[in-house]
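Just so you know, all these numbers are worked out from the coordinates, no wet-lab data involved. It should be emphasised that the depicted structure is a prediction, and the values quoted were computed from it without experimental measurement. Cβ atoms are built from the backbone, for glycine too; each structure is taken alone.
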Structure I
Amino acid sequence: MKVLAVVLLVLALLVLWRMMFMGYRGRALRQRRDLPRPIGSRDWKGLRDPVEGVYVSTTDAENALDRIAAHGLGSRSAVQIGFVDEGIGLLRQGARSFVVPLADVVGIGHGPGMVGKWIGKEKGLIVLRWKLGDRVVDTGVKPRHPAEGAAFAEQVEELVRNRKNTNPGGAQ
């Protein structure tokens, strides 16, 4: 009787896991139709001022629980975030690296967490807000060294501020 109970429990867990996987895959396929693929960099060796950390995920800016699964943006990985000629580069290990063009950056801030990682500290994550096609998204990175993350965020804030000052109408 105990063996049967264990077998049924294992089967139920496998079915549940399969349903979750199919749901996530379906979400990625639906989002892939609506969202363009982020650009890559031609020169990852030129990554300037890199900050090491953990790429947490990318979510919809209006709904923090809506993870963007398309194009690998929802999967957690080790990352180096820094500057490349095309914009802000996220060089990921074991996942697709991508670039956020500076013209698409809406802002940057800090947060205690997001879907996939909750730290609880007020400034535990760097949260980069940017435009992916017509949609505004948030990308979270937990820096390995918080001081480096804060310095990187200040650099991005300065770039956004300078862009707004040179282009007060907001046209990109």
Structure II
Amino acid sequence: MSNLFLRHGEVQNKKDIFYANLPGFYLSTKGRTQAQEAADKIKNHFSIDNIVSSPLLRARQTAEIVADTLGLNVNISYNIIEWSGPNEWIGKTIEEMKLTENYKNYDNNPLNLTNTKESLFDVHKRFKEVYERYDNTLFVSHQDTIRAFTFYYLKESNFSENRPIHCELQNLNNNKVNKY
């Protein structure tokens, strides 16, 4: 068995803003359903011993739903917290964000983003620190955080491929990202 990745469930975001690390974004009803479906899939098809979650509310809520289903505890790690993205995006609506030059870079080649507190490679490094300490573990995190880790870990060439959707399970096997 290998480690699994799970992006958090859908978030309640009525204003449709880029929330990144902003507090107060919790799972929507759909997000809770997604998390329970992922928990059931893990219970029926995988064997995990640990759950490590980002400290952000949406990830913790997802992890707690899985933990309740599996009878496990949730460990929190700041190493797998959300990547904050370009500074000018935080708190903007998605439509406002799409008008920025950095969004064009993000859509085409996010490795060329500017004005960020942390590079995607740095995200990979911090995730790798915790990833290598665990076996048979579910990591509940965020889209770009998971993708930064898998992209650099596998030395892939297209960052836009294999970005996890809400509550999509992934693992690394045979030098590729597998989706469940």
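Each of the structures I, II was assessed by Kirkwood radius over Cα pairs in Å; the largest value belongs to I. Taking 13.8 as the value of mean count of other Cβ atoms within 10 Å over residues 12-19 derived from one of the structures shown (I, II), identify that structure. Clearly, the read-out refers to II.
Of structures I, II, which gives 23.1 when mean count of other Cβ atoms within 10 Å over residues 60-67 is computed from the coordinates? Each step should come with its number before you reach the end.
Working: I: 14.4; II: 23.1.
Value 23.1 for mean count of other Cβ atoms within 10 Å over residues 60-67 corresponds to II out of I, II.
Set I, II, criterion relative contact order in percent (Cα under 8 Å, 6 or more apart): the highest-scoring structure is II.
For the read-out distance in nm of label points 7 Å out along Cα→Cβ at positions 20 and 84, a value of 3.2 was computed from one structure; give its label from I, II. Answer by label: I.
One of I, II was used to compute mean count of other Cβ atoms within 10 Å over residues 4-11, and the result was 9.6. Which label is that? It was calculated from structure I.
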